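S.K.: Just below sit the structures, each encoded as structure tokens.
Coordinate-derived values only; no laboratory data. Since we're looking at a predicted model, the values are computed, not measured. Cβ atoms are built from the backbone, for glycine too; each structure is taken alone.
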Structure 1
Amino acid sequence: MVFRLVIFTDSLGWHEKQLQDACRKLDVEPVFASLSECSFSDRPEFGGLSIPGLENSLPEGVFVRSVSAGTFEQVTLRLGILHALSEMSVKVVNSAKVIERTVDKSMTSHLLRRNGVATVPSWAFESEESARSCLEKTLSDNRILVLKPLFGSQGRGLKQIRVQSDLPPPDEVDRVYYLQEYIPSSDRFWRDWRVMVVNGQAICAMERRSRQWITNRAQGAECLPANLDAEPLNLAARAAAAVGADYAGVDLIRTTHGEWLVLEINGVPAWQGLQSVSEVNIAHSFVAHIVGLGQ
């Protein structure tokens with residue numbers, strides 16, 4: 001039987017080509033579709049679920065490359081499609097539950113702390129008054145905070161909070177304040193590390209280095225090979241397990257005292273930068289993992 005893998009994406013670019021090549025080498029039939037084109041109906045078969053290219057059957061596996069932005073209702077429906085597939089025993093990587101946990105930085109932080117995974121101190125409030133009370137304490141301890149969009153990515157919208165007046169009004173942050181302690185650099189570069197975890201194992205890593213404090217590749221950081229030892233690799237694997245991810249891009253940072261901390265977890269990570277400095281075929285690892293789960 002042919003193993004059919006639905007790859008949910010909204011574009012056909014470099015990442016999709018990598019996945020397509022991996023499928024070909026593993027005798028997997030890729031079906032590219034957008035979650036926005038899927039639907040529910042009153043058809044009794046397959047729970048009324050319809051996927052373009054597979055209108056009369058279910059796939060053997062699903063890989064979620066992207067969940068595009070939309071209204072609250074649109075995103076809820078798209079995640080509902082993923083939930084429905086899981087309920088019908090289709091292996092979805094990553095599942096809707098994992099995506100919900102990792103897109104929300106406050107939930108990620110909560111799960112890391114709950115599972116004893118070392119992570120950067122963070123706080124989340126709806127109340128501006130509560131956020132300012134937090135600032136009063138942390139700033140008095142000579143700590144700097146970073147304000148991040150709760151659902152942000154690629155280093156967009158980050159702001160250092162050094163004094164009370166740096167905190168924006170609620171309307172400018174969608175009425176949610178997610179604050180994380182700023183980890184300073186020990187030299188003229190700022191750096192963090194992206195570790196790709198698949199099936200509980202850290203398969204490759206890179207250093208992201210920048211001359212400014214935001215170290216995302218999308219913001220101009222340089223990607224460098226990284227041969228990390230067991231401590232940070234194990235930390236990344238534990239972080240992925242804490243959110244239940246089949247695969248995850250785990251961002252680590254190191255304090256000036258040498259302590260490794262989890263900065264963020266991406267449940268739908270890009271990997272072009274990481275692939276450029278890694279000998280591991282990352283897309284092949286993803287597809288091989290899904291095939292193993294679906295057989």
Structure 2
Amino acid sequence: MEELINFDTIAQYNDYNNNPTPHPLVNIVDLSKANPRTHHRQRFGFYTIFLKEVKCGDLRYGCNYYDYDEGTMVFVGRDQVIGRESKEYFQPKGKALVFHPDFIRGTTLGRKIQDYTFFSYEIFEALHLSESERKVIQDCISKIETELQHPIDKHSKNLIVNNIELFLNYCIRFYDRQFITRDVVNKGILERFEKVLNDYFASVELQLNGQPTVGYCAEKVNLSANYFGDLIKKETGMSASDHIQNKMLDIAKEKMFDPRKSISEIAYELGFRYPQHFTRVFKQKVGVAPLDYRRLN
């Protein structure tokens with residue numbers, strides 16, 4: 001069985017990397033201070049952002065592997081597991097921003113932390129920084145470090161939280177840029193998404209399991225659900241779930257022209273367990289009920 005190292009507190013992770021604990025709920029960890037070590041899988045009980053300055057080989061995240069280069073950023077959400085088993089020794093380098101959910105509770109950042117969907121991306125969907133972007137990130141880290149070195153006062157928490165929020169907002173901007181600069185790759189994903197939908201709606205799975213989920217489609221194109229959803233929204237202006245629903249509606253409209261099929265039969269063929277649900281969705285999206293649509297056309 002693989003060994004899993006659990007870090008429930010910031011202090012535990014600081015100790016593991018030979019770093020002090022200036023604050024119990026937040027820190028910028030200098031990974032170069034850590035002793036050379038072998039690879040292990042690790043679980044973090046807090047948010048962790050790695051800014052790597054050395055190639056560390058293949059990292060496993062879930063069931064996937066990613067060989068990342070220098071200057072990439074990896075985001076790990078609370079209770080997620082990252083790493084791999086290996087006897088090979090390496091010297092960690094770079095820095096890690098770590099902050100506990102308790103640190104941001106009651107703040108604006110705490111209320112919208114779920115909006116930063118890259119904490120749920122897979123490791124192979126890391127953020128690759130340009131030189132200018134890297135300088136911006138390093139500036140944000142420096143500001144947080146300065147506050148952590150300052151004696152704690154009534155301003156400390158607000159200033160650190162605000163700088164973490166600024167840091168994360170820049171990461172959103174840089175991910176948007178990454179989506180754009182990988183335009184050719186993204187177009188391939190859109191084509192594969194369309195094929196996944198066509199194959200699914202033509203298969204028996206539709207009636208057996210209902211309509212495909214965003215997670216199902218993401219898995220078929222080898223992306224995490226959140227990254228896939230963000231990519232589709234950036235590329236098309238529509239959510240992935242809207243694309244799935246539109247595909248269903250297009251097929252439903254085509255089926256309406258077969259007078260031998262009742263609305264209930266069409267609903268069941270499209271994976272709806274209850275025809276009333278199909279009628280409600282159709283009317284909400286198209287503007288008229290299925291029977292009225294059939295009469296009008």
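S.K.: One of 1, 2 was used to calculate helix-only ellipticity at 222 nm (-39500 (n - 2.57) for each DSSP H run of 4 or more, over all residues; to 500), giving -9500; which?
M.R.: So the calculation was done on 1.
S.K.: For FRET efficiency 1/(1 + (r/R0)^6) of positions 9 and 193 (r between Cβ atoms, R0 = 30 Å, to 0.05), which of the structures 1, 2 scores highest?
M.R.: Result for FRET efficiency 1/(1 + (r/R0)^6) of positions 9 and 193 (r between Cβ atoms, R0 = 30 Å, to 0.05) over 1, 2: largest is 1.
S.K.: Here's a follow-up. By the measure distance in nm of label points 7 Å out along Cα→Cβ at positions 73 and 121, tell me the structure among 1, 2 with the highest figure.
M.R.: 1
S.K.: Okay, moving on. Quick one: relative contact order in percent (Cα under 8 Å, 6 or more apart) came out at 18 when computed from one of 1, 2, so which one is it?
M.R.: Here the read-out was taken from 1.
S.K.: Then there is this: Where does the value 40, 17, 13 come from, among 1, 2, when semi-axes √(5λ) of the Cα gyration tensor in Å, for residues 25-176 alone is the thing being computed?
M.R.: 1
S.K.: Where does the value 1.2 come from, among 1, 2, when distance in nm of label points 7 Å out along Cα→Cβ at positions 17 and 145 is the thing being computed?
M.R.: 2
S.K.: Next up: Identify which of structures 1, 2 gives the largest calculated value of percent of Cα pairs over 27 Å apart.
M.R.: 2
S.K.: Here's another thing I want to ask about it. A value of 43, 33, 26 was computed for Cα extents along the principal axes in Å, for residues 129-272 alone; which of 1, 2 is the source structure?
M.R.: Checking each candidate, the match is 1.
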